[in-house]
Structure 1
Amino acid sequence: MRTIHHNFHSLLSLLALLMMASCGTPEVPEEPKEFEEPIPPKVFFTNASFSYMGDDVGEQTSDGWVVKFLTDMEIDDYGNPIGEGAVMQLLLNVTYNPSQEADTSLLPGIYTAQTSSGDFRENSFVDGYMDFIELPDGRHERADGSFYADIAEGSTEMDVDLLDDGAIAITRNTDGTFTIEGVMVGKKCRKRYFEWSGNIEPTSYVEPETPNSTLTSNMNLTTLSKMQLQDKGDCFYRMDESYRCLLLFVVEDGITFNQWGKPEGNGKMLRLELLVPWDSSVEDGVPAGRYPFVQRNPDTSIDKDKIVPFRAIAGLPDCFTAPYWSGSWYVEYAEGVWSELYGRIDSGEVVVERGEDGSHHLSCTLYDCSSEPVAIAADVHIASDKVLIYK
């Protein structure tokens, strides 16, 4: 036992000597060096295009502008840039312009990233994302929103980085040109320094708004001579048999009606919707009485307590074709379609008197929806044999 214990201690001493011989004197660690992040070179873009999309989300919060940058590259027959070079697209949320015109004076400012996918506040940019486009040879994936892409020499393929952080500065120079510069970061976690300077000539993709009235002067209608009536029943779905809606087309002789009860031909026309008692029959014509117009709410709805007999319904905004055309309108037809003269009736009154022979006498004092309303007066006598019933 003693001999084994002595040999074990000898072995430990030998191992310790070998370790000291192999390791030598421990080195003192060096002071850590300060890390310097390399700054990537700035990309100077030479070509740019600007597309004004207007209030494309419909909230009057901001207007969409699409800015596309290219370095100096050739363009192939399909409009694709041929590298070597770089491409950048920025989708900016710019100050809302009520006129929906591409006003470049609203562009200057600092633009930062969205806080969420539903953040369209002004002076922000939309994150990059992948989308699809349908082409004759199938569906192709493509980048949209804000992105940066490198294109290799001789290629049109884009190595895309979807941008979701950074800042963009747009300034207007004293000579009227603009400078756009910034640093952007995307999914590849690389900083993209960039700059462009030049004139901005935007292209607007906002469709011109169709006016609800083109009337410019007061009118007095004296040539309306016949009328078609249509029973629309409970078209507001109150479900309580408290009213009935009658649709009246009061027209000149040049207008006829097709088998579906739609007006055709040439001439002037009033389209009126009048609310009558539920027990009224369209075959008996329009009940005598005064029909003041019901005002629509800003969202075009009508309060339930206003949907009662002996009221007239104002025209429904922005609906110019069947089956969406609704409420009261003045229209001049030319070869079966709307001419350039028409007006949505927004207020006024229709007075109906009835003759013993079934004739109608309509006295109309109407006003269109213009900011300075145009008056439309009509004093119409419709003989009983000139009243058509559509069923």
Structure 2
Amino acid sequence: MYKFNASLMAITDGDVVEQLVHPDVFRKIRLSNVTVEGDRLRYQDEAARVTEATAAMTDDNGVVTREFTFPAGRMTIQRDGLELLVEVFYRCPNTRGRDGERKILRCALRDRQLDGTEATSPLCHFPNSHPATNRLPHPEFKAAELSIYCFDPERYLPEGEMRDFIVDFDDAVYKNFDPDKFFRLWTRAFEASNMAPWQPAPSLKGVAQHFVENAGRLLARHGYHRMDAVCGFYNVAEFFIDRMGFTFTYGEHQAAFAALQAALKQLESRAGRHLNPREAAWVVALQNIPAEFIPERLRLGVRWFNSPTDTSYVCRLHKELNPFPTDPRVASLTLPALFAPPCPAEPTPDTAGGSTVTAAQPASNPAPAK
């Protein structure tokens, strides 16, 4: 059915609705006790009636989609052989069709076997070809990248200038930077928006953590050595590090993150109070405007190192799942003499007691005596 058939394709619709999707997501579309039995999804509606929904199935250009429709929303489960993508949509009251929809959840698991090459799969819309941050550590290493977005559909920002500024922040920073307009909106976003950069609505509490924890269990069960997360922005990295126990894959990103944290602590000292994660995210985002416009009191001297809308070079974090064995060829690699491992110790006679002790061999190129 698929050109590729990654191990995570064995994650079933039942796994999706019973483990990956938080029950609060279903509650937002007036469902509870959601399970899968065979080809059907079973749930309770607002009146506690047990109802079944059958998926409409399509196969389009290598993407198999199963769509379940409910009175107050819908859910799609898509697979292409390498990626599993789940989306849940809320239908606003008194609207018809998809024009009145708001996205509640977008979560995905993607096998990374093609990363570091020009090849990709139909559901993967971002490049993962840059070898510096996308090549896997070994040809047989199994890693899966997860992504998670969740929004409270009843708290979306209304259409208008403020929402455009927050959701399309790159446009205000890189393409159409206007200092007066920017700082007017940036100040409002910092003080009163209750949103982080690029966020159209507040998140649903607990949904992301639920997904990451259960994704790790499922991926470990299916033989993956590691799960990865690409952190488009500073506050996302904080979530994966502080809440989920992820670590930076590359040392240069860890160093840059530490520099940002140190600079934020200095700013907090000048401001006289701690910044919450949302406020810190707006200060970090500010560092991307032309440098001469950054007020001295807000200047960090270091920027976040990639854009959430440009994935050619990315910040990766990861969490180990199953141990990966050391390749036996590592022990026989040829190294410069300076870095070669020391020679094995050789036994020398112990004249006092007749037994032997070991003595380390001298370096192959000892320093000349002075």
Structure 3
Amino acid sequence: MLSGLLTDENRKKIKDIFFYTALTLELLLMILEKSEISFGYESYVFRVTFLLTLVAMALVKRDKKEWLLVAILLGFTFVCYELSGKNDLLRVAVFLAAARDIDLKKAMKYSFFVSLSGFCLIALLSIMRILGEVVRVADYGRGIADETRLVLGFGHPNTLFGCVYVLVLMWLWIYGEKASLLMHGVTIAISFIFAAFTRSRTAIVVMAMTLVLALVIRIFPKLKDVKALYVLEGIVTPFTCIGLAVWAAYLSDIIYVGHGLSEPYWSLFWKVEEKINYRVSNLYYEVPEHGGILRNWHLFAGHNAEGYFDLGWNRLFYWYGIIPTALIAVAIILLIYVCYKKRDMWTMLIILSLSVYTIIEATYVTRYIGRCFFLLIAGVYLGYLFKGKINE
């Protein structure tokens, strides 16, 4: 009787209930974290969402080969959890496996509008003087003692612009291909306004690159058939990004532990460091036991890898280890391959933008799954590989 009730259609409906409940909780927790509300029960919410996605994952219909791959993935990420004390990769693995057969466009729209509503509410509460500041005057480490920047209740101008950035990325993925040039122009104008008032230098550069490339893809749709672009994407992401991370870790190593740099490289290094708010130096100074420098990297991270710094790719190596980061790179290459087979330049744009952004910022190297909308795309696209139906 139970088998009769649990048809493929009913299984999918029940699975979606569990998955969307977990996704909603993750999004709400992310929005709460972006605000100035203090919430001390995050770990409990993570446990609930993990159990929900675990049930959703179990309800996905798979063949034996795919279940074996899922089991290997879960086993590997569980080992990472045991070694590092961080369950992030395990939670992400279960989320990806649960997302395999979702209606991707629907899930992306849902994430977009929930995020947009939450961010607007934070801004509105700030403007109404209920919660958070509208602007913040402070020394942001850029040589200006009293710099005024827009925050709109998000606590920091970089956080505000980061939220605008993620909304733009989701909008481009959902609507960019069919949106009019006028709507692309409106998106550029809105981004420029926030850029002017938040002065978030790094994110502004990445946002500008993203919007320009989006406009090019929109105007010249036949670019999706140019194989060289997919190859170039694979060179930039992940190889160039990882190369820069290794280089930064090496520089922090030789400068603070080794023999330093000779002129004129010494002067050039410090000029760049000043522009990026001493992010490379933080690999040495802001990390327990100087764990961010190259000689202190490990194949798998240990329980002492608890430091925070801004360089996102470096944080992957520090928080999780060389082998987990290498496997993340392999997953990205597989996603690029799926994009090539599907001739999907818009997902390619998102991969490129997030990867370049993560060179300098660590927003998406996080325990908050709600920040990482791209996991929805990754779960479905990697599922195409598992099912052998890339051209769906």
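Using the calculated result 21.5, 79 for Rg and Dmax of the Cα atoms in Å, pick out the matching structure from 1, 2, 3.
Comparing all candidates, it corresponds to 3.
Out of 1, 2, 3, choose the structure whose coordinates give helix-only ellipticity at 222 nm (-39500 (n - 2.57) for each DSSP H run of 4 or more, over all residues; to 500) equal to -22000 when calculated.
3
For which of the structures 1, 2, 3 does the calculation of percent of Cα pairs over 21 Å apart, for residues 176-295 alone return 65?
Among 1, 2, 3, the structure yielding 65 for percent of Cα pairs over 21 Å apart, for residues 176-295 alone is 1.
Only the coordinates and a few stated rules stand behind these numbers; no lab work does. Please read all numbers here as calculations on a predicted model, not as lab measurements.
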